[in-house]
Structure 1
Amino acid sequence: MGVLIIVGTVKGAFLVRSDDKRNSWTVDGPHFKGWKVTTASRNSNGEYFLATASDTYGHAIHRSADLENWTQIVDGPKFEEEAQRKLNQIWFLATEADDYYAGVDEAGLFKSTNHGDSWLPVSGLNEHETRSGWCPGAGGMCAHAFLRDSQNPDRMWCGISAVGVFRTEDGGQTWTPKNQGIKVVIPDEDDSEIGFCVHALAQDPDDPNVIWQQNHSGMYRTRDGGDRWESIQNGLPSTFGFPIVVDPHTKWLYSFPLHSDEFRLPVDGKCQVYRSQDQGDSWHPLGNGLPESRYHAGVLRGAMDIDGHDPCGIYFGTTSGTVHYSNDRGEQWQSLPDIFPRILTVKVFSESDA
């Protein structure tokens, strides 16, 4: 199986392809030239979905069966006028199951029951009783992280910055904040259950109760679906960072720490991915093949992904437009020769005819 990487940037999307060896690559693009491409997904039928955003023309979802001909979905996510909220961009698209979900900024969750043809707000979360106290982080108030329980489709999690993690047990009718053990970032005078700035979530492929979280205040793990979180910082050079991904075969974890909230640059100017081989109990740097000179680019929350090969491939894009990858679980890294615009998202898919 070949590999397809959709690299979403502030100036369009690039399609990067390789065969199963993942050593040489072709680059096609930009598609949606001049538009922000904020996320991408693929459904079980092989259709691709891609989200765009423009400061002038707004947001949109596009669908394609061949990655060449795209159709804009007319009835996409939108807030009702009485909500008095602006939908700035789409942060994630979850299209793998029968019901599709989209997370947006200004923070909200939308659901489609007809394969993406139309979308309705998930009022149980969007109108949550804590809503009046929700505050944006530096990147806006965004619903950007989403997980499902593979054993119970009515059980889901949504991460909102800078609010926290919410969990539903009834298919989205009601949602409960699940942030106990996380350090609060923006304290709310009236509600202690919000004010937590989750940056990314990753889930154990076999045990949905085990979830890892890269937060504004550090790295955390829960073993009970979010009822209680514990800090797992051992070996990490900082508490700040954005992405976290998990290898579905080994359950090894990968992240890219940054210096701090104030600077958001690699720690000590080192371009290094950190890996945990013990579910987050300890972390160790990986940098063989990554740039050795002083490095001053960050990795955003949606700009790291992993493929399904064994050994797995890890891919990340940076704010300076470089893409780096490993085809051996992080032991050795290589870089694509192309320099892209600022990278917002990196999504990896298998291709049978790449």
Structure 2
Amino acid sequence: MIEQLRALPLKERIGQLFFIGIPGPEADAATRELLGEIAPGGVCLFARNIREASQTRKLLDDIRDVSSLTPFLSIDQEGGLVDRLRRIMTPMPAANKMRNAADAVRHGEIIAETLRILGFNMDFAPVVDVIDRERAKHTNGLFSREFGRSKEDVVMMAGAFLKALQDNGIIGCLKHFPGLGAASVDSHEELPQVYISEDELTETDLYPYRELFATGEAKAVMAAHTAFPRIGLQEIDQSGKLLPSSVSSNFINTLLRGTLGFDGLAITDDLEMGAIVKNYGIGDACKMAVDAGIDMLAICADPQAICEGHQAVLEAVNSGELTEDRIDESLVRIAALKGSLSGPVEFNADRIGELSDEVAAFNADLAHN
């Protein structure tokens, strides 16, 4: 796989660093043009792309067909508030409804089988942010998305969920590194400033990463857009503002790669979030993230922003601002994970219906215990 990637023209190698969203529910002419122009390494679907099961499968099959290399085909399927499949199936339970590892395994198995039938090979889950009872007072967009009320709960249940996903052919992705649990605002709107100590970050927020990295199950990590004013790693940008962790070499290269020893895939959270676009142009954000050690850049909505980001990285490599060696480092990680992807299974609408019934039974079980 890595030789295939290295043999691509530079423009397409840069494209492999992009994890993009597409406009609508079908691979229409504009979507095919976007996919051809960028040649993205990954595509993420959202509710706007999903109408019903057979349509979703056709869309993903069409994306595969127009891609020169198999892309990551992902979705944010957590359950609860973040449930992109509710038009197709019974709404799935939220992570905070899980009572034990067995529940998390059941949840992961249902999601994995459903996603395989629909044509996905990846899920941007589980959330491993730690939200204890004190942190639960904050309004940060994470309500109900966390497992349990302690760092140990997170490791036990998110770890079980992750293993169930991956044992059943769907790559998982831990999020949101290095931890959004103590944030008091939603990074979709603005840059959270998390006023925790070095010790709290190390002992609480990084605990799930250390533990889950040690199992070997963690293949991908999503980097959050957040700032930690009391942490020594926190950088300041050229204008004197706090630099988001997702585009910070100290958090990605030094902490994630160095201290924690993670050499899997590092993906940004959506670079169109307010935490980024209110402070940086999309092109600058993309270059900063790659320079910081990020492997894939998520731009999930605007085709113009996707093209602008891609062009900015391409120009930066051509000018020497970013080196081809740096791009190759990410291509090696991308190739390694793509080499482990499971192919799609046969589409089965009846089985989707049965899985929907299983979700309903699971919801009832969680409600009555």
Worksheet item: To which of 1, 2 does the computed value 13 (relative contact order in percent (Cα under 8 Å, 6 or more apart)) belong?
Response: 1
Discussion item. With FRET efficiency 1/(1 + (r/R0)^6) of positions 9 and 105 (r between Cβ atoms, R0 = 25 Å, to 0.05) coming out at 0.05, pick the structure among 1, 2 it was computed from.
Written reply: 2
Practice prompt. Could you tell me which structure in 1, 2 was used to calculate FRET efficiency 1/(1 + (r/R0)^6) of positions 113 and 289 (r between Cβ atoms, R0 = 35 Å, to 0.05) as 0.60?
Written response: 2
Item to complete: Rank structures 1, 2 by mean count of other Cβ atoms within 10 Å over residues 161-168 and report only the one at the top, that is, the highest.
Response: 1
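Can you tell which of 1, 2 yields -12000 when helix-only ellipticity at 222 nm (-39500 (n - 2.57) for each DSSP H run of 4 or more, over all residues; to 500) is derived from it? All intermediate terms of the calculation are to be shown ahead of the outcome.
Details: 1: 0; 2: -12000.
It must be structure 2, since only it matches.
The numbers here are math on the coordinates, done by the rules we state, and not lab data. In this text, all values refer to a predicted model and were calculated from it rather than measured experimentally. Cβ atoms are built from the backbone, for glycine too; each structure is taken alone.
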